[in-house]
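Bear in mind these aren't lab numbers, they're just calculated from the coordinates by the rules spelled out. Nothing here was measured: the structure is a model prediction, and the numbers come from that model. Cβ atoms are built from the backbone, for glycine too; each structure is taken alone.
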Structure 1
Amino acid sequence: MWRTLFTLLILLPGSAMAIEKPSFDVISTTDDVEVRLYHPAILAQTQVSGDFKQVGSDAFQKLGGYIFGQNVTDEKIAMTAPVTQTQSPDGSYLVSFFMPSKHSLDTLPNPTDAAVTMVEMPETYFAVTRYRGGWSQEKYLDNEQRLTDAIDAMPEWEVAGEPIWARYDPPIMPSFFRTNEVLIPVRQTRP
């Protein structure tokens with residue numbers, strides 16, 4: 001049994017590597033912070049209310065339903081990574097799945113759940129920090145603060161939007177293997 005568990009743990013991190021991730025270019029790197037230019041992408045989104053940790057599960061029911069065939073054509077859509085989550089000013093959370101790059105708004109089927117919407121993300125600069133570990137709000141907030149401090153120390157960039165939490169791994173992944181990121185939209189302060 002231990003050998004099977006060990007083999008599973010070794011293989012799990014690699015399994016996420018086959019999942020499509022959004023396309024971006026690294027513009028600059030400072031310590032453990034990257035500034036990335038994300039290419040335009042299509043997102044499936046839903047707004048949910050509740051506690052920081054629970055809203056991901058609640059949103060997955062809706063977004064997962066959409067990609068698993070709860071849409072007007074019963075089409076299954078490939079899972080991508082990351083799943084993103086950002087808090088709205090009203091305290092609710094916007095949770096998003098990136099759609100596979102082969103799709104456009106015209107080729108994606110409409111959701112059957114009115115709580116799921118499709119939006120186009122324009123080309124966007126993000127400052128990003130990566131961290132490993134569990135999905136606690138405290139760990140996220142520590143890394144968000146670290147990223148905010150790093151942006152404050154970069155005179156050529158300024159914050160241009162709300163922080164986004166990005167999770168790359170499924171809940172079955174042991175927490176010490178999980179890859180997470182905090183992304184903050186930024187804009188150049190000078191050309």
Structure 2
Amino acid sequence: MEIATFGAGCFWCTEAIFQRLKGVKSVKSGYSGGNVANPTYREVCSGSTGHAEVVQIEFDPNVIPYKDLLEIFWKTHDPTTLNRQGNDVGTMYRSAIFYHNEEQRDLATAYKDKLNKSGAWIDPIVTEIAPFEAFYEAENYHQNYYDNNGSQPYCNFVITPKVEKFKEVFKDKLDHSIKAVSSSMSAE
């Protein structure tokens with residue numbers, strides 16, 4: 001198993017996407033890229049800690065390679081808006097890839113360069129690509145948020161359309177045996 005850490009705006013949206021993939025063992029919502037140990041949601045949302053809302057994905061690279069996770073990452077959020085995804089604004093919502101090894105760094109950088117050169121977006125990609133330093137798990141009520149709170153207005157109006165679009169575009173990568181993977185990550 002390997003680990004990937006992505007920030008793509010609200011971690012509730014990002015978690016709901018990556019939980020549905022074949023080869024993903026677990027997805028945890030949390031915080032990375034900041035300068036305070038063990039921040040709370042309130043502290044992160046204040047913008048004072050420097051953290052991004054992220055998901056940490058435990059995956060089997062023999063089933064879903066990192067490059068496929070990158071493709072899904074790039075196609076399920078807008079990597080050209082600095083510190084913003086939709087109505088979510090602030091450094092905590094920045095687009096970020098926190099790589100765990102040189103291969104992840106090289107793949108992420110090459111993919112970003114390829115997308116910028118392709119003209120896929122009018123504006124340049126502002127996704128931060130930085131070494132992974134620490135992951136702080138978000139409070140329990142943030143874990144598996146969409147599946148536990150699907151009737152909430154934010155879920156209905158923001159997350160459900162993203163998940164439905166994702167399921168259509170990446171139907172060959174979906175894990176149909178379960179609704180979503182557990183958000184519990186094994187301790188290794």
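Figures for the structure shown
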item	result
Structure (1, 2) behind the derived value 25 of relative contact order in percent (Cα under 8 Å, 6 or more apart)	1
Percent of Cα pairs over 28 Å apart - structure with the largest value, from 1, 2	1
Mean count of other Cβ atoms within 10 Å over residues 81-88 - structure with the largest value, from 1, 2	1
